[in-house]
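Presented below are the structures under discussion, each in the form of structure tokens.
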Structure P
Amino acid sequence: MFISVLELFKIGIGPSSSHTMGPMVAASDFRNRTQTFVATHEVDPDLHIRCTLKGSLAFTGKGHAADRAVALGLHGYSPEALADQPVSELTERLWHSRSIALNETLSARFCAAEDVVFDRGRPLPQHPNGMIFELLDHSGKAILAETYFSIGGGFVNTLAEISTLDAPLKMESATACPYPFDSADSMVRMADDSGLSIAAIKRLNEHTKMTDIALDNGLDAIWRAMQVCLEKGLAVEGILPGSLNLPRRAKVLFEQLQAAPAEANLNDWLCAYAMAVNEENAAGHMVVTAPTNGAAGVIPAVLYYFTRHENGTLEQVRDFLLTAAAVGGIIKHRSSISGAEVGCQGEVGSAAAMAAAGLCAVRGGSPQQIENAAEIALEHHLGMTCDPVGGLVQVPCIERNGFGAIKAFTAASLAKRGSGIHFMPLDGCIAAMKQTGLEMSVKYKETSLGGLAVSITEC
């Protein structure tokens with residue numbers, strides 16, 4: 001399998017890669033299909049577009065702004081294009097629009113408040129994050145329809161794509177890659193046999209798709225976006241959007257640490273950095289999927305600490321991201337990074353494993369130690385549920401990223417002090433995560449039907 005580092009890390013907007021970015025990408029694709037259809041068919045001028053959200057998207061899509069994302073996508077916007085735009089103002093304007101312009105003369109009726117349907121009935125069997133888009137004629141008959149699945153990290157499959165795959169993945173064959181690893185075991189073995197680092201073999205695989213200059217430019221853009229997001233989160237106060245009225249905390253915490261650095265410890269800094277990112281995500285601002293929005297704070301926090309407190313270099317940042325992506329690609333290939341599919345172990349757990357691998361790598365860890373670091377971090381997230389209160393990516397998600405960063409840092413340090421020989425392989429841990437996710441109740445997989453989401457005592 002091959003998944004590019006620049007696909008795993010994507011610049012977009014919050015609050016959710018699967019519930020916001022995914023629906024926006026799907027809506028934009030359906031808009032394109034609709035435009036092609038009306039250009040090549042004789043159609044009824046009285047057209048109507050409808051989107052039905054299924055499964056987890058129906059249960060928590062409102063809190064994750066899925067309906068607003070659908071409206072943005074149908075109007076032709078993409079997550080990356082909105083990263084530096086005033087999204088709230090744009091969404092407010094489009095929310096009151098009653099039509100979608102398909103070409104210079106033809107429009108389709110669409111009102112987001114009425115035409116995005118949250119269907120809380122039986123989910124589609126292929127994946128818990130399903131969406132059905134329809135173009136209807138004046139009689140309500142569907143003349144064009146497509147079903148999409150948001151599979152985590154902003155990745156989207158159509159029904160045809162997901163039905164032809166063994167797992168809900170959209171990856172390219174690695175046959176053209178010089179190091180076509182599809183497991184942690186094969187990754188470590190190839191690194192050992194070649195005498196190259198994991199970052200180096202990942203870089204050589206990337207060269208089959210892009211030049212070294214293009215790759216470095218892409219990695220640098222991802223790192224800049226992570227820093228901008230984190231630093232904005234450290235500078236902003238106020239109440240996060242949504243029904244919880246949750247105040248931002250990262251800025252106050254950061255100011256306390258700056259005022260008394262001698263009293264600050266590693267955990268304090270990591271929590272401030274991770275929470276800053278996830279508060280920006282919760283606000284719907286620019287964020288980098290790492291590998292998802294809900295887990296977007298773990299990797300930037302560890303990497304920011306490494307560069308600011310340990311004098312990490314830009315070249316080390318690139319190696320960190322390449323190593324993290326190598327591990328993240330394996331997890332996505334062999335299990336899932338979707339909270340709706342396997343719970344938060346697939347989001348924050350995967351992010352912690354990726355961050356631990358990256359940190360161990362830039363500290364000089366061997367391939368065996370890097371694999372061990374990723375396994376330790378993931379192992380101690382197994383069974384973690386996704387149970388957001390109010391369907392919002394705020395409680396427990398924001399603090400959870402801080403703890404994910406702490407576990408990643410601890411795992412990297414522990415692995416680096418060992419020989420790399422350990423009992424549980426990363427591949428086994430990933431398999432355990434997948435099986436745990438399959439057996440986990442749907443109440444704990446991003447539906448807000450159980451766990452913390454229903455454990456609030458009202459006075």
Structure Q
Amino acid sequence: MSNQIEEIRTLCRANNVRLIDFKTVDLTGRWHHITIPAERFNEDTLRYGIGFDGSNFGYASVEKSDMVFVPDPATAHLDPFTAVPTLSMTGDVLVIDQPENRPFGQYARSVTERAEAYMRETGVADRMVVGPEFEFYVFDRASFECAPDHASFQVDAAEADWNTGRNGSGYQISHHDGYHAALPQDTTYDIRNDICLKMADWGVKVKYHHHEVGGPGQLEVEVEPESLTEMADKTMVTKYIIKNAAAQAGKTATFMPKPLHGEAGSGMHVHIWLWKDGRPLFYDANGYSQLSDTALYFIGGLLRHAGSLCAITNPSTNSFKRLVPGFEAPVTIGYATANRSSIIRIPAYAKTPAQKRFELRNPDATCNPYYAYAAILMAGLDGILNRIDPHANGWGPYDFNLFNLTDEEKERIQALPKSLGEALDALERDHDYLTAGGVFPEELIGNWIRLKRKEEEEISRFPNPAEFLRYYTL
């Protein structure tokens with residue numbers, strides 16, 4: 001511990017750090033923070049932590065709300081958005097107990113850490129690696145209101161085609177035509193460069209970035225894969241940097257899956273690998289698309305539990321406005337090679353043992369990444385341990401376009417839930433795979449379902465402009 005303290009103090013001296021900021025994640029996946037003067041960081045900070053009221057984070061009831069946050073020095077990096085040099089860390093939450101405090105089982109980071117431990121206990125693998133793709137929109141401005149007498153939202157982006165006839169530059173991007181757009185149409189290039197350089201400084205390795213399909217400022221940043229808890233930490237960092245870099249540039253970024261009707265939605269596709277003793281487990285030269293039985297069983301677990309997974313990987317009412325036919329977002333439960341219309345896509349270009357993987361395409365970034373990555377691992381482990389064969393269960397491979405099915409064909413193929421309510425119904429019926437090994441506490445699942453049902457019910461009560469268009473004159 002003394003070595004860790006000295007490393008932090010050395011880092012602070014070298015960068016003239018005056019403040020240390022501790023970031024914690026709430027139930028839904030938002031960061032909160034508390035800051036101390038750098039000179040107050042000592043061994044007691046790591047041993048006993050910093051007390052806080054957990055009831056304000058959605059985790060605990062008021063009468064059991066006293067908790068402590070213990071920072072993880074391995075997550076320490078300089079925050080690029082503060083006027084005063086500030087060191088940022090995340091960490092773990094403990095419940096106050098005697099004689100020693102104990103990890104709080106519902107805390108998001110605790111769940112991910114426990115999922116990794118359970119994976120090792122099963123003997124299946126010792127490391128799961130995930131690589132998310134972050135899709136998001138950057139607008140010049142966004143405003144929204146929801147009051148008894150009026151409800152509205154308005155966004156604008158200079159590069160959107162609706163500005164062609166206004167005060168446009170002449171270089172607007174046509175509807176649904178933004179994929180890999182170049183300058184001068186791509187007005188967000190410098191912002192993305194800034195985002196990716198700040199991510200690299202924070203220890204998040206970037207593979208590439210580009211403009212996405214959505215003309216009014218849809219962008220993508222893809223990162224190099226990391227193990228589960230580390231990538232969950234870095235997912236929080238990535239969202240923080242993207243939102244703050246956009247604000248710093250006088251713009252606004254959103255990870256809403258479907259902020260615009262008729263334009264491409266934003267997902268968070270997750271590429272998945274399993275390793276054991278330094279060896280990749282998903283490659284078999286003779287398997288379907290060079291996938292091993294282990295990989296196919298993992299896929300089988302994801303597809304078996306796809307409905308309930310959506311309650312965790314797609315936990316907003318807006319998520320299901322993205323998961324509709326006609327766009328690249330998947331709506332059917334199946335797997336295939338190089339097919340973006342199935343929820344499991346196996347990249348055809350990944351041919352070596354170390355590269356061989358698949359991606360889960362339905363998640364989006366409104367999820368709490370700790371819960372989402374842990375749930376994906378637990379579903380996959382269930383598939384491996386129970387040898388769930390995706391082909392034998394009728395989930396493919398679907399090596400054809402699932403968006404162009406006849407009505408009769410659609411009846412024979414399982415679909416993802418069409419609403420958050422349907423996903424929560426599935427989670428209520430199917431969550432034993434999550435509680436295996438004590439990874440997801442039953443109390444957490446119940447708490448999550450109650451929170452999300454309340455959220456859906458509240459949102460469903462608001463009239464919206466589309467309803468006025470459809471029903472006002474009836």
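Across the set P, Q, distance in nm of label points 7 Å out along Cα→Cβ at positions 75 and 435 reaches its highest value in structure P.
Tell me which structure, out of P, Q, gives 0.40 once FRET efficiency 1/(1 + (r/R0)^6) of positions 11 and 179 (r between Cβ atoms, R0 = 25 Å, to 0.05) is calculated. The value was obtained from structure P. Upon calculation of helix-only ellipticity at 222 nm (-39500 (n - 2.57) for each DSSP H run of 4 or more, over all residues; to 500) from the atomic coordinates, which of the structures P, Q produces -10000? Derived from the structure labelled Q. When relative contact order in percent (Cα under 8 Å, 6 or more apart) is calculated for each of structures P, Q, structure P gives the greatest result.
Given a computed value of -0.44 for log10 I(q)/I(0) by the Debye sum over Cα atoms at q = 0.08 Å⁻¹, which structure among P, Q does it belong to? The value was obtained from structure P. Between structures P, Q, the calculation of Cα Rg over 2.2 N^0.38 Å, for residues 331-426 alone yields its largest number for Q.
Any read-out appearing in this document is the output of simple, stated calculations on the displayed coordinates, not a laboratory observation. Source: prediction; values computed, not measured. Cβ atoms are built from the backbone, for glycine too; each structure is taken alone.
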